[in-house]
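Pasting the structures here.
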Structure I
Amino acid sequence: MKTQLMTIYFLMLSFSYAQEKAEAEPMQVKLDDIRALVVKNLSEIRNSEIRIQQTEANKDLRVSRFKTQGDVSAGYENLFDSSEPLAFGFENNEDERLNSSLSISQYLYGFGRKKWALEEGLAEVKLSRLQNAMMIRDLSFKARVDYWSYIFEQAGLEVAKERLKLSEEEEQDTESLFEAGTLSRVDVLQTKVSKMQALNTTRSQESRLNESMFEFASSIGKVHSKIKSIETLSPPKHVEKLLVEVKRMLDKSLEIATLEADSNVSRTKIEQVKSEYAPELYGLASAGVTGPDTDDLEDGWLVGVTLNWAILDGKQRSSRQLFESKNIIANDFSVKAEIRERTRIYLQLESQWESLAEQIYNEKQALAFAEENYKIAREQYRAGLLTLLQVSDVNLQLVESRYRLLSIIYKMQVLRENLLYLKQ
């Protein structure tokens, strides 16, 4: 027994260790994985999927009244002592009564009611699916932008570490020159101040990196996970081709499709209202038994056709038609506004891309000059040909140029994400 308990204990301990190890390992994420992670993990998507199921159930409910309907009823009545049995519907010689019945009705014809009830249900299902697609698109877009923010902060940390390294090298060179008697103690202290400031910048960047990691982890439904990106921050490719594709699709989007689907729901409702001006035909059949006691029951049978025709309704149907017609007109105006807004965003993105394309070329040139200048300045500083202020400016120029280049690349990637968003 003791051996078994020890075995169970070690198994549980091993399982706990393996689970902690799995949780400690960072989660590797690629850009192409993000949409699948959003769909799989976010509760907002589950909520939207349930809404689709509700509209599908509502569609079945709309057409259920056109299917065969049946009712069964049974009853037993017992008359206690009474001087006026007729007041309760009993004969003078009756003191108990049984009754039972079965009725069946079948919808026969309604001049389009069944067709448009089904069409309305299908239109609502399509609308709910488009709304679900919009939610997936919006949440995926946010997650992808958060992903690039995380990669940008990760690259920014590398720049901050480079700045710290340059400060340390600057401090070492200054101390060597101070020992050689060519610089004063003031210069040494100044480099120490610069190094501590660079250290603080690095710690601050680490904090920003963690914040962006938590933001991205939350956007893919893994808020407690540590993330490790596989990609690095690099300029996007084929953006010019994407701009051409998006320009051709400015009048097509999920928003526009949703507005059109909502108008289609209204059209089916209008047709449904029109069909209500016509009569309805039902086939009826019923059977039942009734009698004062179980030995004297009378059978009853009934077969027939019922005609329902609502003639006056206080203009309810015309008001419903007017309401849905106005909804269609409002949606048409919303579509025009959406196309105008999409065109504005596209033109802004096109202009930004032209600017960023020029900026990245210039900044690459500036970075190459800054790297060459850094090498020359450090050699001249060691030789005593430059002052501390001059070499510090060169070091700062190099770091700032590298960070500006990363910022431009990050803006390019975000711009590409916005173009992909417009394409959907």
Structure II
Amino acid sequence: MKDITVIMVDYVSQTVLDKSLSSLNSISSRLKSVIILREGESSFNHLPGVDWSDRIRYVTIRDHDLGKTLHDTIVTINSTYVIFLESPDYLSTHIIPQSLQLDRSQTLLGDISYNRDIVIRQPLLVRTSLLEKHPFLSSRQLPFKEALFPGWLATAETSCNIFRKGLVRQARKNSSRNTIEKQKFIQKYQLEKTNTANPTLSIIMSAYNMEGYAETAVMSCLLQNEQPEQVLIMDDGSTDNTYERLQRYHDESIVKLFSKKNGGKARALNAVLPHVTSDFILELDADDWLDPDAVSVIKKHLADLSADVSVLYGNLRKWKQLKDDVQYKGMARGTKVTGRKDLLSYRFPLGPRVYRTSSLKKEGGFPVIDFADGRLYEDVSVLNRLLKNGPFQYRDFTVYNVREHKESITKQNLASWHDFLKSLE
């Protein structure tokens, strides 16, 4: 019975593709079709000598969006199951047709792989009905392509999923620093869900012309192992499609989207501040993203925070934006800020910034100063004021990811920093 469609993703090496296709010989009796997803035209010279090559076809990834292309492809197939293989994976030699079975109560058979001390779960054999019910996330919603399958598992996790070791092998192991950091992030999708009543935490975000990045930021708020009380987003008069793309997330429950005439980040964040009902506020830039455990980690640090502390902060993980990917640059570890001199000489933006809501509201929110009409360095302006009324607390935790890219407003205005310092109170 031919009841399996195999979908192969991200194979760019002819040798690795041949090995992966050849590994399917053991289950050829159940193969209905094999779909190879590709960017543009195929660069492969030939297909391996298998007697089922007529079942192989190519599908072009549209608009560089693998998640949407997968969904559009899945709705066209009529097999009971789908097997996913991602380069450089191939099926273990121990796999036989009978080993790929799910009973009526099971919806997914996944593989468990290891890279150093990192454990990653990936879907292998999935009921097509589950894939239709839980579509893959768009590439715009994820920080990098390696997060696609683990991120989907986080949205489709049920008690009917089973995982085993050794179902899939790899033609070669990648242990580069970039890969390891991505896998450390991905591993957090597998954390157990938690729910801490107090203290409460909301996330606020201002977005201006960030249609290429903002969905990743918002989805990172929702793919948490502990949900925030609120996600409040202000579109600051974007002239691109940022507002239209973010409308899908507005649910009047956790996520609320607002819009206003463009006036800069300080005014935008001040406009959402009256809607905050939580004890603390995490500020997220629209071009950055959070680790899947950001809310739970931050809440643990807030639980024993001294009542006079107005701002909690930690470390930042930095990534360089490439054409269609991000590359890990390194960790920026925080240092103690005990006064104005420490703040103004800080070697990178202090973050992540978690404000005590009462302190921030008492100061009237984010200052709109005369310099640049309040459109630059609003983070330093507000910290400069808050520091006068309560200490800051540094803790050694890392849950915030900074995307460095050429469109960054701060990057474009580094020469204004000294003029800004002169304008501070």
Structure III
Amino acid sequence: MFSSFEWILAMRYLRARRQEGFISVIAWFSLLGIMLGVATLIIVMSVMNGFRQELLTRILGVNGHLSVYGNSQKLINYNSLAFDISKINHVIKVTPMIEGQVMASANGQAKGAVVRGLRQSDIKARKILADNIERGSLEKFTGNNSVVLGYRMARKLNLTIDDKIMLISPQGNVTAFGTIPRMKSYVVTGIFNVGMHEYDSSFIFMPLSAAQIYFKLPKAISYLDIMIKNPGQASELAIKILGTIGNKVRVYDWQHTNASFFNAIQVERNVMFLILTLIVIVAAFNIISSLIMLVKDKGRDIAILRTMGATRTMIMRVFLISGASIGAIGTLAGFGLGIAFAMNIEGIRQFLQGLTNTDLFAAEIYFLSKLPAVIDPMEVTLVVLMGLGLSFLATIYPSWRAARLDPVEALRYE
């Protein structure tokens, strides 16, 4: 399609002589602009994908995909309901759960917490919890006196294994002298670290029987926690559960419960993509300006080539190659830089954090303790094609203008 003559001439024009140095500088800035734009897009999209996937993994690892509540504050006859739900297709596990808010106190410190009561076999089945026990174990997660809590809460309250923690419930005991807060001391038998600030700093797990006693729910639970094969089918299965059990329960799926959270992430991701695309577009405009200046500077050369028999198509292809080469090299360099940065982003964060002695990714703000990145091949392909496409489009007008140059007029004014 392109002759060797056109390639040689295009590469010669890209290597500007001393008096044409300014044009070469603009071409270099165009290349760097496209490289940084493509790399930044890949990095930001990978981080946003990683952020969403990590949050989703942890939220759906600690919580179920569906929650079944009774019409009152407690759910009775939960064993029969769990049996009926477990027979529905695609349902993996149904877990009876008790949940309540308490004030946790130890060593002169106090902190609000969420208590969840579930059976030992059920907490062992939650891999994100069972596989992330930092200290202690789940073997002692039995009886009416043991709890497992997050490592951030343990650090806040200065607790370790076999220490005691006092739980104070706002739903107190009614006496002749008024309502007295319900207080009970428990032994810490395990400390977990799931890597999500909300859970590591606020959640306490205790055996189901102990939670039933503490929250005064004999033979009752707060809700049924349901795990299914495909989280994307949660809404459909919610309808099936209602059809199976009837209107005596309320069913919530994870998408409904966390809708505002994940919608906010998606909106932010789309806005970041649009904003960062502008970097590539600006770099493409730099290609236009550098080629227009190159065409003006090479007017005499173009005129001589035309008089020697070069066609307008050949002249157009020379400048197409020049501009497209800038865009292609910049895009491929940005692709390599973006992939390398995204694959090592946590190590780079740790290095910069140690260098500046600042916390660049505070878990209290971003929910996660590590900076995640997930590279999506389809998105990377889209970014690379966009960079190449914009670069090619930027070369069309200057190339057309070079091809339309009148040799007589160009030589007359030289």
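Each reported figure results from applying straightforward, stated rules to the coordinates on display, with no laboratory input. Everything quoted here is computed from the prediction, not taken from an experiment. Cβ atoms are built from the backbone, for glycine too; each structure is taken alone.
When relative contact order in percent (Cα under 8 Å, 6 or more apart) is calculated for each of structures I, II, III, structure III comes out greatest. Tell me which of I, II, III gives 0.05 when you compute FRET efficiency 1/(1 + (r/R0)^6) of positions 274 and 322 (r between Cβ atoms, R0 = 25 Å, to 0.05). Value 0.05 for FRET efficiency 1/(1 + (r/R0)^6) of positions 274 and 322 (r between Cβ atoms, R0 = 25 Å, to 0.05) corresponds to II out of I, II, III. Assign the value 1.48, calculated as Cα Rg over 2.2 N^0.38 Å, to the correct structure from I, II, III. Only one of I, II, III returns 1.48 for Cα Rg over 2.2 N^0.38 Å, namely III. In this comparison of I, II, III, the computed figure 28, 24, 12 for Cα extents along the principal axes in Å, for residues 122-161 alone is attributed to III. Looking at structures I, II, III, which one was percent of Cα pairs over 15 Å apart, for residues 210-257 alone calculated from, given that it came out as 67? Of the structures listed, the value fits I. When helix-only ellipticity at 222 nm (-39500 (n - 2.57) for each DSSP H run of 4 or more, over all residues; to 500) is computed for each of I, II, III, the one that comes out at -6500 is II.
The greatest value of mean count of other Cβ atoms within 10 Å over residues 194-201 among structures I, II, III is that of III.
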